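Multiple structures follow.
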Structure I
Amino acid sequence: MEILSVNGKEYEIVQLLGKGKGGYSYLVTRDGKEYVLKQIHHEPCSYYQFGNKIQSEIDDYKRLSTIGIKMPLMLDVDLENERILKEYIHGNTIYDLVYEDKMKADYLEQIKEMCKLLYQAKTNIDYFPTNFVVEDGEIFYIDYECNDYMEAWNFENWGVKYWSKTPEFLRYVEEQLAAGIFDT
């Protein structure tokens, strides 16, 4: 049994959920409740520059909360160990739904509504489909990363390329399978 702690409270690791540009996310439990614990990493990323990752997560969470984006609650932050405890959103990712041909038009309508809020606030999020989970028919952005708005990185110009079985999506799937990352 592997354990990670957040500010002295221990959480049992159930499984690795994924690795992103800034950290590893684990499904963890404590007292019969499930959470997501994100461990910040400092591995190089050729296409993205970071400052203070843990402070960026906190600041981005506050910014997206103010905008009104549906996302998991940030429950605790361990600055010393660079760990964030989040609410666990149960459901499939948009990536999984696209891969399994289970996407619904309503999910695209929901992301477009989310974009209205974001664009009014001159903000972009990471629209890659692994960053969105559908729980009870509602889309949640499960990452906290956000940036100042740039048209090149908005949903219509970048994100939408991965929300259906486009050549870009299928190429990504092939790369992940070849690398042994996904076994879908």
Structure II
Amino acid sequence: MPTPQTTAPTTLGVHHVAYRCKDAKETVEFYTKMLGMGFKLAIAEDEVPSTGAPDPYMHIFLDAGGDNVLAFFEIPNSPDMGRDRNTPRWVQHIAFRLENLDALMAAKTHLEANGIDVLGPTNHGIFKSIYFFDPNGHRLELAADIGTPAQLAELKDVAPDMLDEWSRTKKAPRHAAWLHENTDG
């Protein structure tokens, strides 16, 4: 019998993240046209491999860049998609990194030219981002980093104290309030 592992495994990154979609083909077309993602592969089965349950599905995989994969399931025999009504729409989202601010603004122009409503750019202190929704209702964010190494180091240094304070008070600690003060929008 193998010896149980006594330390946490070291992950090598995200293999893929998977979400539900209404229509696999429409989803592939949106992500390839709007975000330039490559369509990597599709897997379709009539039974769920992990459970054996009879439930046909189409599982699609998109190249999100940087060896990251975004996947979706279309599951036609399930009730219509919904969302967690107890969680604000701005909370659950998928964020993608862009090269720089010029790429962010070019993406905004491209999306808007294709009829997509875009919010932003929003200044988060160490990055700026834009927000929009995919055809499935998933909120997406495109972000361009603007933070300095010193700012990132400071945020890392105060993170444990911020988490401890939040855990005790459930009020926003002020350790990194500078992120949203005196920003240019």
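Things worth noting here:
- Computing distance in nm of label points 7 Å out along Cα→Cβ at positions 125 and 173 across structures I, II gives 1.2 for structure II.
- Each of I, II could give volume of the Cα convex hull per residue in Å³, but the derived value 131 comes from I.
- Answer label among I, II for the case where distance in nm of label points 7 Å out along Cα→Cβ at positions 37 and 85, calculated from the coordinates, equals 0.9: I
Any read-out appearing in this document is the output of simple, stated calculations on the displayed coordinates, not a laboratory observation. What you are looking at is a predicted structure, and each value in this text was computed from that prediction instead of being measured. Cβ atoms are built from the backbone, for glycine too; each structure is taken alone.
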